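Next up: the structures, one after another.
Just so you know, all these numbers are worked out from the coordinates, no wet-lab data involved. Because the structure is a prediction, the values reported are computed rather than measured. Cβ atoms are built from the backbone, for glycine too; each structure is taken alone.
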Structure I
Amino acid sequence: MRRRAAVSGADKQMAKELKEIVVADFEKRFAGLDGCVLIDYHGLDSEHTADLRSHLRQDGLRLTIVHNRLLRRALAGREDLPAGFCEQLRGPTAVLHGEEGGAILAAKALVSWQKKNRDLAPAKGGLIEGRVLSAGEVSELAKIPDRPTLLCQTAGLFLSPLQYLASATRSLLSHFAGCAKERARQLEAS
């Protein structure tokens, strides 16, 4: 049977102050959080964690390992976060987050990293624009094309009718020119 060491009042005060510092850091770090992905980091060794952080850094993302209770305390005052989000904070949790488009980029980066690291860091869920995501929805979110691709597709949709109109007009004019040439030839022959 293991005995707990006696904790002095000074140690308790230090622990309380340290927790307050961590909560303040979480409040600052996650102040503008509108999207993120939560993962279970159980089973990640230091090599895989460094590899994941490096992979995320390429997309401007960060991995923050959190104490669930302290993160809940830091997010308690945020009215823009749905209640279900804090319910996902169970077990070993890390938050993948970034500045803009955090949830989509994080989901894409995680799925990409998981292709070579199977069974490591499964998604627990996430948050995007005030909506709680399940683990399955995080995987689906990764399938959405990135912003530049979506902009190109949208531009293509707008230009498609114009290209069709230009092509139809060109075809009509060439057909008209061919008919006029044929009629001129018929008039010369008669």
Structure II
Amino acid sequence: MDDQPAPMPIAPGPGGAGVRLLLMRHAKSDYPLGVRDHDRPLSNRGRADAAAAGRWLDSQAGRLLGPRTAVLVSSATRAQQTWQIAGAGLGLSATTEAALYEASDHAYLEVVREGLLLADTVMVVGHNPATESVARRLVMPVDSHEVHAMGEKFPTSAIALIDLPDGGLRDGSGQLGAFVIPRGDRPPGAPG
């Protein structure tokens, strides 16, 4: 994970109103027969990738997390397990948000908006298509490797770090500070 980019320091807006989002797609799930979609667990690969995400989060925690951090996790088993593994070293409790499971962009943004009422940093562990779609919507379109990579694919266990200097959740108002694809048994960024 050492060759993953370090996030930029948070860029506060006027009066220190800047906020930071970490939008994470759950790690790779398994597909056991007879198990409802909501209840699908992580696969072995997913557990390894979630652990790799945890190592990246742990190594960057001083730069990633603000003084008030909220963690919001989908109620789906695979998202809960992703956070349990990835967040184990951070010492942060999470709030389960059922609205993140099968969320539309609007519902996802409402959960984030509610989190920002209590925190200056919000980490969300959710699902596609909403995680990818919301990240693309919020990020200012600039010509950078990370923006292009995120635009191509937002795979399982990927994390987008988005700074919102003025604290607003408007299309194109965010700066992508990092886009990482943690992998447990493959080089970082390798296809899964």
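Before moving on, here are some points about what is shown:
- Entry that produces -19500 once helix-only ellipticity at 222 nm (-39500 (n - 2.57) for each DSSP H run of 4 or more, over all residues; to 500) is calculated, selected from I, II: I
- Identity of the structure behind 33 (criterion: relative contact order in percent (Cα under 8 Å, 6 or more apart), calculated), options I, II: II
- Structures I, II were compared on distance in nm of label points 7 Å out along Cα→Cβ at positions 57 and 89, and the highest value belongs to I.
- At a computed 23.0 (mean count of other Cβ atoms within 10 Å over residues 33-40), which of I, II: I
- Structure responsible for 0.2, with distance in nm of label points 7 Å out along Cα→Cβ at positions 49 and 65 calculated and labels I, II on offer: I
- Source structure of the calculated read-out (log10 I(q)/I(0) by the Debye sum over Cα atoms at q = 0.10, 0.14, 0.15 Å⁻¹, -0.35, -0.70, -0.82) within I, II: II.
- Entry that produces 2.0 once distance in nm of label points 7 Å out along Cα→Cβ at positions 97 and 161 is calculated, selected from I, II: II
- Highest-scoring entry among I, II, by distance in nm of label points 7 Å out along Cα→Cβ at positions 81 and 137, is II.
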